[in-house]
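Quick heads-up: structures coming right below.
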Structure I
Amino acid sequence: MEKQAILKAMREADKPLGAGDVAKLTGIDRKVVDKVFAEMKKSGEIISPVRCKWTPAK
């Protein structure tokens, strides 16, 4: 559930976002965002075009 909200916010922003940015946009706790980011990094769902910023993989 959080994962879908995070991906939606990242797609709508249309620019690389950090975990803090995603937490502010979604209202999801930063620790939860960090945990979901870690899972999505491992699965390749998000990529980092800029240091500490992430965007959905195309």
Structure II
Amino acid sequence: MIEVTKLNNEKITINSDLIETIEETPDTVISFTTGKKIIVKESRQQVRNLVISYKRQLYVN
């Protein structure tokens, strides 16, 4: 699970295993395997780094 910020500054936690694509159009749009999409303030690279960091934590502990 990673925490991202919606455009209204609301922090939400999402399941990174359900992320299908991350696009910058210019807003960052995260598409999920469920068909849902959200727009977040973080860049594509920031979201990618959050996912990588989260996955590393899983395998270290």
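Given structures I, II, which gives the highest value for distance in nm of label points 7 Å out along Cα→Cβ at positions 11 and 35?
Once distance in nm of label points 7 Å out along Cα→Cβ at positions 11 and 35 is worked out for each structure, II has the highest.
Given a computed value of 23, 57, 18, 2 for P(r) over Cα pairs in 10 Å bins from 0, in percent, which structure among I, II does it belong to?
II
Ranked by distance in nm of label points 7 Å out along Cα→Cβ at positions 3 and 43, which of I, II sits at the highest value?
II
Which of the displayed structures (I, II) returns the greatest value of relative contact order in percent (Cα under 8 Å, 6 or more apart) on calculation?
Largest value of relative contact order in percent (Cα under 8 Å, 6 or more apart): I.
-9500 is what came out when helix-only ellipticity at 222 nm (-39500 (n - 2.57) for each DSSP H run of 4 or more, over all residues; to 500) was calculated for one structure; which of I, II is it?
II
Each value in this text was obtained by applying a stated rule to the coordinates, not by laboratory testing. Everything quoted here is computed from the prediction, not taken from an experiment. Cβ atoms are built from the backbone, for glycine too; each structure is taken alone.
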